1. Tell me which structure, out of I, II, III, gives -25500 once helix-only ellipticity at 222 nm (-39500 (n - 2.57) for each DSSP H run of 4 or more, over all residues; to 500) is calculated.
2. Given a value of 15.6 for Kirkwood radius over Cα pairs in Å, calculated from one of I, II, III, which structure does it belong to?
3. Comparing structures I, II, III by relative contact order in percent (Cα under 8 Å, 6 or more apart), which one has the largest value?
Structure I
Amino acid sequence: MANDVLNGMGFHHIALKARDFEKSLQFYQALGMKCIARWSNAAGPIAMLDLGDGGRIELFGDGGDEFSANGKWLHLALGVPDVAEAYEKALSVGAKPQSAPRDLELHADPQDMTIRIAFVTGPDGEVIEFFRQVK
């Protein structure tokens, strides 16, 4: 069923903070997921894993001692053709702004990429990312 409000929107990825990045990476790869990009930020390593159907998990290695024994899902990312339009629409229906639309260059392996992202907080405090890969 097509989305009549934000045409072209679909699931892109969900992000997970892991206590042990390498152990989690190996676990998801053992389930058949492919690492399609890997990079780092100031907090640690990050990997984008393709589930096999185009859906993805973005694995963050900066979980540290923030958790008890559990990992933490960070945000739901929705792929959209127009990040700014989706961001404005979400705000207009009650979302709280978290991060306005911006382009981000990722120095990733096997190739660099540029993405356009924006974040909002939904009605129950959930974090939603609007995502589009530019190149």
Structure II
Amino acid sequence: MRLTLHTDYAIRVLVYLASNADRRVSVHEISSHHSISHNHLVKVVNRLSNEGIVLARRGRSGGLLLPCQPHEIIIGDIVRLMETDMHSVVACEPENGQPCVLADMCRLRHLLSRSLEAFLKVLDRTTLRDIMSDRI
């Protein structure tokens, strides 16, 4: 399973915020720390903010905060939010829109579907706290 950069960035934002829970953090600070494009990170933060996963405040006393504890943030939820096209991995339709000619006899689609379910089950049992370093 390959995750998009937006998912990677979202998890980096969450880890950074959890590691700096005692203060508000700017998008610029996170983008500098991780050497990530500021514009890409703004898109990720907007998505997280719109879903209530991150609290964002503009202005002089603005910045980003986590609205809850790291153990309350489920990584599976973050991956599902950021990966909008996950289920196309198991769809057997080429770009021309025609169904695969092997669909009736091939077992790959079912295998991939089960694999995706197993992948998400593991992530659903993993919290932000679980992926953070103990040194943080």
Structure III
Amino acid sequence: MTLKKLTIILSHAFVGWALCFATIGIGFAVTTQQNALIAHALGAPLYFTLVAVNYFKRFNYTTPLQTAAIFLGLVMLLDFFVVGLLILRNLEMFTSPLGTWLPFALIFASTYLTGTLMTRRVNRASPAH
């Protein structure tokens, strides 16, 4: 994989993470922690579905499984280093199934399923050689 391709896929993952980060930040400012976590858990798969649609439609450098793993890997790294260590200065967030583990699972699943559906469509639309 070239640096350009890696940058493209990581930038897509970063956009998804930034949308999740904004959801949590705005949610904590305007509602209860529980409601913010629910909004995040609902928003995460939506955001990553939209990001994955764009990625697979325009670039499609990696398989759905690779893409889901890369997207989730970057999200986990950013949550650990930026949110956990730099912002919160503790890793307590990783004890929350609703706040962390459910969104992680939904990010992976939504990215993988979106990629699978989109690559099947492309493969069916391609003429046989």
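1. Numbers: I: -4500; II: -14500; III: -25500.
Answer for the origin of the read-out: III.
2. Working: I: 15.6; II: 16.7; III: 15.2.
It was calculated from structure I.
3. On the way: I: 25; II: 28; III: 33.
Checked I, II, III; max of relative contact order in percent (Cα under 8 Å, 6 or more apart) sits with III.
We did not get these values from a lab; they are worked out from the coordinates using the rules stated. Keep in mind that what you see is a predicted model, and the values were worked out from it rather than measured.
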